[in-house]
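Just so it is clear, none of the values below were taken in a lab; they were calculated from the coordinates. None of the values given here were measured: they were computed from a predicted structure.
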Structure I
Amino acid sequence: MTEIKHSNNDKNGIFEIYYDGKRAGEMTYTWAGEDKFIIDHTEVDEAFGGKGLAKQLVIAGVEFARKKGVKVIPLCPYAKATIQRNADLQDVL
């Protein structure tokens, strides 16, 4: 069972993912004005690898961007590759 928690302020934010109640990873971002944010880091602990948790974090970020009506600049290599491989996530670029 996974749970994603999101914290956001005027400058940056973080999505944290929990797996069976344990913190498994995070994706951080920085606001670049009011209309876009930069995904700068995605990381999942090795103990939780292979479960698709990093992708869930990227999807959560995309859904947040859609909800806010903003764009995403994926500087994090993982986030960039994930969005490029999934056409259904590219509308926020």
Structure II
Amino acid sequence: MSQGAIAQFLPLILLFVIFYFLIIRPQQKQQKAHKEMLASLAKGDKIVTNGGLIAEIVKPEEDFLKIKLADNVVVKLDRAFVARKIEA
């Protein structure tokens, strides 16, 4: 490659590096943290679902969680729909 060819691709490479560190890397960190949070859910934890419901975990299962919405209301929720865990 000649000097001119490298100089032409330098702005494109620089743009990709900036894009990676500002967008891709933080998003990957956030996904990893969310996945770890889902794996650590246990009975008694309070969660917020993607729909905005606040619930308490009654029984964690492999792919689903049984959650208590009210005194006599227990429903099954896919783990993928847990937005966050409420820290006490």
Structure III
Amino acid sequence: MVAKRKTPERKCVITNEMKAKKDLIRVVRNKEGEVFVDPTGKKNGRGAYLTKDLAVINQAEKTGVLAKHLNTEIDSSIYDELRTFVQGYYEK
């Protein structure tokens, strides 16, 4: 009998729900202080996870939660990139 592997779960910083890692988007701040969207979930740096949902991304922008989690300013282009990513995700 083959043991079923556990799916890695992470917590969304907005909803505080534990979800499968593949259902979340990772935003990363690296050592140089650059912030970017990490669709692979494997880049080095401090990561924060968001649910793939436009409402969650809009709320993240309004509340500044990502900035708190990553200890840095988050450029609005990051939120635009997240929205584009989520829209592309749902159109698949």
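Using Kirkwood radius over Cα pairs in Å, for residues 11-50 alone for the comparison, can you identify which of I, II, III gives the largest number?
Numbers: I: 11.1; II: 12.4; III: 10.3.
Biggest value here belongs to II.
Matching task: 88 is the computed value of volume of the Cα convex hull per residue in Å³. Pick the structure from I, II, III.
On the way: I: 88; II: 125; III: 107.
Of the options listed, only I reproduces it.
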